[in-house]
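Engineer: Input: structures, listed below.
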Structure P
Amino acid sequence: MNNPMMELPLVINSLIATDSTYIDQLSAEEYFAEDVEFRHPLVAVNSGVNSRENMLLVYKYSKGLTWSNRIEVHHIWFDESKQIGLVQYTQHIRPLLFPYLSVTMKTITQLEFTRSANKKWLISRIEDVIPNEDLLNAVIPHSRPFVNYFKALGGLAAVGIGNIFEKVGWC
């Protein structure tokens, strides 16, 4: 990559969106280090031999589980000196098992970069951060209110126990 700020939305879209042309092996060499590491709440590809090819297979698997998946990029950030970047986007998914539903999933993709021999930027690590309620809602449609309810209960319990700790001088 010559300019990550300009090229990252295209790379993310090519990996995820079902209406995009998939990144083939030749173009993958332009964007990803050979030993790229991939982290997602449900899957991981460790850095090593064939990890770039394995990561691409995981993305193919993901595309195969949806009728459609389009993305809407909201923010892009790249720090050249720290060799890191972030892309914040929303996925609009129609799951294969529930094609009549459209599910939204907010995602932040954290990226680490390295320089290739020809001084181009290569992605060396990808980590997707997805809120629990969005991830579960993609697997079990209409579950978001239940997840939020239990998170609120957890918050109330934490406040109550924190109050007790404060009164007895624990913290």
Structure Q
Amino acid sequence: MILRDEIFPIGQITKPHGLNGEMAFTTQSSILEDVDIPFVILEPDGLFVPFYIESVRMNTDTTGMIKLERIDSEEQAREFIGQNIYLQNMFLNEMEETEFEVEYFVGFEIIEFAKGNIGKITAVDDSTANMLFVVNHNNEEILIPVADEFITEIDHKKRRIYFTLPEGLLDL
């Protein structure tokens, strides 16, 4: 049996595509196209079930089409609309942070080395040359630069980003 703490979400089924069971999906990662992943996990009837991938192709950076074994009709595909697509944690090692669109991190917690839990990322501000995470900190919006030199670790499983920020940055 597959347990929730053994998997992580990478996308969501949005609709059937065609009559043979192919499904459209959204994602913030290109891992399905970039890495040889044999199966994904879906959650029919509240149980995590592996489905082997017959084919996958990306249409854009965040959308694609996937055909899974045992899903062979539009009617069967319809049953999975809105379901998350999961991978087993063993595939985390094959993922690089650069494979993600930055919006993937919305909802992650920001943990600062000296100050602890700062808050959750609520949005990404890319209106300036330096991209910023918008973080809800004590019911106030603060901005944290998305910069490799400040990020010490990304924990996809726990949905946390660990930072070491310069003194005073959070006080601005």
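Coordinate-derived values only; no laboratory data. As the structure is a computational prediction, the values presented were derived from the model and not from experiment. Cβ atoms are built from the backbone, for glycine too; each structure is taken alone.
Engineer: A value of -1000 was derived for helix-only ellipticity at 222 nm (-39500 (n - 2.57) for each DSSP H run of 4 or more, over all residues; to 500); which structure in P, Q was it taken from? Write down the numbers at each step before the final one.
Structural biologist: Numbers: P: -12500; Q: -1000.
It traces back to Q.
Engineer: Here is a further query. Out of P, Q, which one gives 1.9 for distance in nm of label points 7 Å out along Cα→Cβ at positions 13 and 29 as computed from the coordinates?
Structural biologist: Details: P: 2.5; Q: 1.9.
This figure was derived from Q.
Engineer: Hey, another quick one. Which structure, out of P, Q, was Cα extents along the principal axes in Å calculated from, if the result is 57, 35, 30? Walk me through the intermediate numbers first.
Structural biologist: Details: P: 61, 44, 30; Q: 57, 35, 30.
Matching structure: Q.
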